[in-house]
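As structure tokens, here come the structures.
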Structure P
Amino acid sequence: MVVRPALLAFPLLLCCCACQHARPDRPAPPPPAPLLRLVFGGDVMLSRHVARLARLHKDPARPFREIAPLLAAADIAFCNLESPFSDRGGPVEQGMIFKAEPEMIEGLLLAGVDVVSTANNHARDRGVRGLEYTLGLLSRHGIAAVGTGLSAEAVRQGAVLERRGVRFGFLAYTYDQSNGNHPKHDPRIAMLDIPQMRRDIAGLAARADVIVVSMHAGREYDPEPDASQVAFARAAIDAGARLVIGHHPHVVQPVESYRDGLIFYSLGNLVFDQFHRDDTQRGLLAAVTLLGARIEAYSSWPIDLRQAQPRLFPPSP
């Protein structure tokens, strides 16, 4: 009678000891990396015949009507804005000094464009006020602008857009900023300067998981990149960029897989009225799929720019 209670208590003692030495709960595994898609377009010019047709149809968003769903479905949509906005003077219907009427921003909004490069040879077509007006108009409508800024310091900061915990940093550069009309450089427009670009990327790397560099460079109508494009684009990847998006030649150029990045040397035109050549009426929309900060795949859609209203090329028979 005395032994049995002791025997019965022994398993209970073991159980208590086991509880005291139990391993703590393991931390929950991290959530899976998000699958994200970025869509990039080339040169967008919202002046001349493009704007004339928009006014004729009483639809300032007309240039983007057909391709807006592709852009709007992206996590981030980007293009190069080739024409500064201005609220002064009448519409520009010809010539090489561009001006976009303020209402033409409706196309960018319809397409859900999130960020544009404003660093190109037409950046100063409306002078200092046009540069500042363009930045203000874009900002008021929630569209980030890179490549120009209200100060030299601001332009070096780039823009950071976060999507599902992944931070995308954007920078933009141009080979020319004067369009033959300004003898002096404006330091608020980022030029194709490799050492400066490296410093900009180094500064942005602390705030971004993926860096995208926009490059306005190359020879017009040349289907192959020139040495300056290749040198700048590869230097950007070497410095830490993951994607380089090129434009200015107005025709499509090759895509290069370089180290752990991608270089689109030229996406050609996206919205333009260059009807004198067949190849300027064909552009690309490029889609890059990322798993978190890692590039998984890319694809592209050929764009038909005829009638100044880009649309997908019909499939080949």
Structure Q
Amino acid sequence: MHLDVLSLGEILVEFMRSRRDAPHYIVGEYIGPYPSGAPAIFIDACARLGLKSGFIGVVGDDDFGKLLIERLREDGVDTTCLRVKRGYTTGTAFVMYYSSGLRRFIFHLRHAAAGQLSPEDLDPSYLSETKAIHVMGSSLAVSESSRDACYKAVQVVKDAGGIVSFDPNLRPELLDTGAIKDLCEPMLRASDVVMPSLSEAEMLAGVKDPIEAARWLLKFGPKTVAIKLGDRGSIAVTKDEVFWEPAFEVDELDPTGAGDVYDAAFIFGLLNNWPLKRIVRFANAAGAIKVTRLGPMEGPSSQLEVEDFMAKARRKTACSL
């Protein structure tokens, strides 16, 4: 099957605290289950934007697994390589938000179905026929077998001439930061595009200035580094250019998944051969739409929605790098 893009890694359901500043260690209400998992959010957004998309992962033989499979299929994602594994439950995450915007997660992934992804799940012919593959750092941290699957998949796609994109998506709840940084290095060297958050770029590069951090990451070999700056928008840096686009003004409801949606919109623009400045603005808009909606996978429904949003929404022109 010829695909525009595929991703692989953890796919899970998420439960969210119904109110902010309610830590997990006290009794309280959660809402959910919501379809989630960074690589799954990414690929669902790709499909909704109009790309031919496929996903490689593992769910349990349970109702949560059915929810996830049905959601991806409904949105147009090819699930041929989404395996159902008996004897394991579908991965879960519990998240609570502080008023400051910080989040705290509790994951059940490594010993759930999500952690059972392995190189044996990869079909080389499926991989070699995609134009692009996207990997999340969290998928490298979930389990050793998941990490090996990601590395192998990237090599197959790269050998076939495909584009490799990478979001470090550091999750200290899964693995300590130092170990994750070591796992990221092979991906930084293999990638054409790297899309960290500002805190991730600072952590990897050891510098606070986003442009300098991007230039440090470029030394590993990527052609483009796009850094997500939250309410300051995002920048894209190449060997010769720097593009900064300010954020759009929106009322934030749920930030989870916004970075993954940004990644999807960026790849959408890249595969459509758009100028880099247009790609960055489009990705900002897609991420902005996501934060206004409850649920990690509730990003824009189409390219048209993003374009319409850009035509009407205001950008934060007062802020700067």
Structure R
Amino acid sequence: MLAYIPSPSSGALHLGPLQLRAYGLCIALGVWAAVVVTARRYRARGGDGELITAIAIWAVPAGIIGARIYHVITDYELYFEPGRDPWNALKIWDGGLGIWGGIFLGVVVGAYVGHRHHADVRLLFDCCAPALPLAQAIGRWGNWWNQELYGKPTGLPWGLEIDRAHRVAAYVQYRTFQPTFLYESIWDLCVVGIVLLVERRFHLRRGSLLAVYVAAYTFGRFFTEYERIDFAHKIGPLRLNDWTSVVVFLAAVVALVVYNRPGAPIDDAPGAGDEAAGDDTTGHDTTGHDTDAVTRSPSGPDGA
């Protein structure tokens, strides 16, 4: 029985003459899962699931571009210092996506496209909130295939074996490391559960679940980021992404509290809706427009 987690010998999958980059495949599977879950949740609230596909066509590439831009900016020395090849900045398949840039640009573009289709953007936020960490949980396995973004050396039974060629220079004498990709993947699944639990147990205003996701994710990301030993810019004792987690976490909590402050309207809580009638408790029709419906038949949220 192995006392460690082995790493793949190659970052590619070979299907006859066809070669697939495992990193890209993990990202694609994550995106597919997110679209399916979001569409299901949106349909359950009376929306048209095809709209989610239309949004994804624009939001997904935007998210990937945003993630790559963030990575290149925060790790510019990997591409633009003397002796480096700037064209490598375009090689996404080799790894290097910053979640912060991806979520920001993907959500902004997705919200814009949804607005252009006359959808309730807040409802879209609630529908995608548990789908985003699910996509991240799947996508993180791409780091395993690339043998990257691991943590400090460890002798634990679940330590991750890293080939010498992929080890950080200062730790080349060690063989097994903390599998931070696995920790974050597990935490992402916990975030899915947290978002769904909050949706069921708390009466928050529509659109709040996205902030719940952001706060929960950044809380866990702080600790996994702290474990990593790959190069990163530091400000004081913490890595740049740790500071980003702190700032984004505080911003999400403040937004959540202010948006749901006492006295704020709560008749548009996420997840309530009459699926059979295609109408939700806030009086929105299937496209998210306000209606003059007087009667409501509330039902609980689905558990995507």
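Taking Cα extents along the principal axes in Å, for residues 63-150 alone from the coordinates of each of P, Q, R, which one would give 34, 28, 21?
The read-out was computed on structure P.
Tell me which of P, Q, R gives -7500 when you compute helix-only ellipticity at 222 nm (-39500 (n - 2.57) for each DSSP H run of 4 or more, over all residues; to 500).
For helix-only ellipticity at 222 nm (-39500 (n - 2.57) for each DSSP H run of 4 or more, over all residues; to 500), the value -7500 is produced by structure P.
Check the numbers for volume of the Cα convex hull per residue in Å³ across P, Q, R and tell me which is largest.
Evaluating volume of the Cα convex hull per residue in Å³ on every structure, the highest lands on P.
Throughout, read-outs are computed from the coordinates displayed, never taken from laboratory work. In this text, all values refer to a predicted model and were calculated from it rather than measured experimentally.
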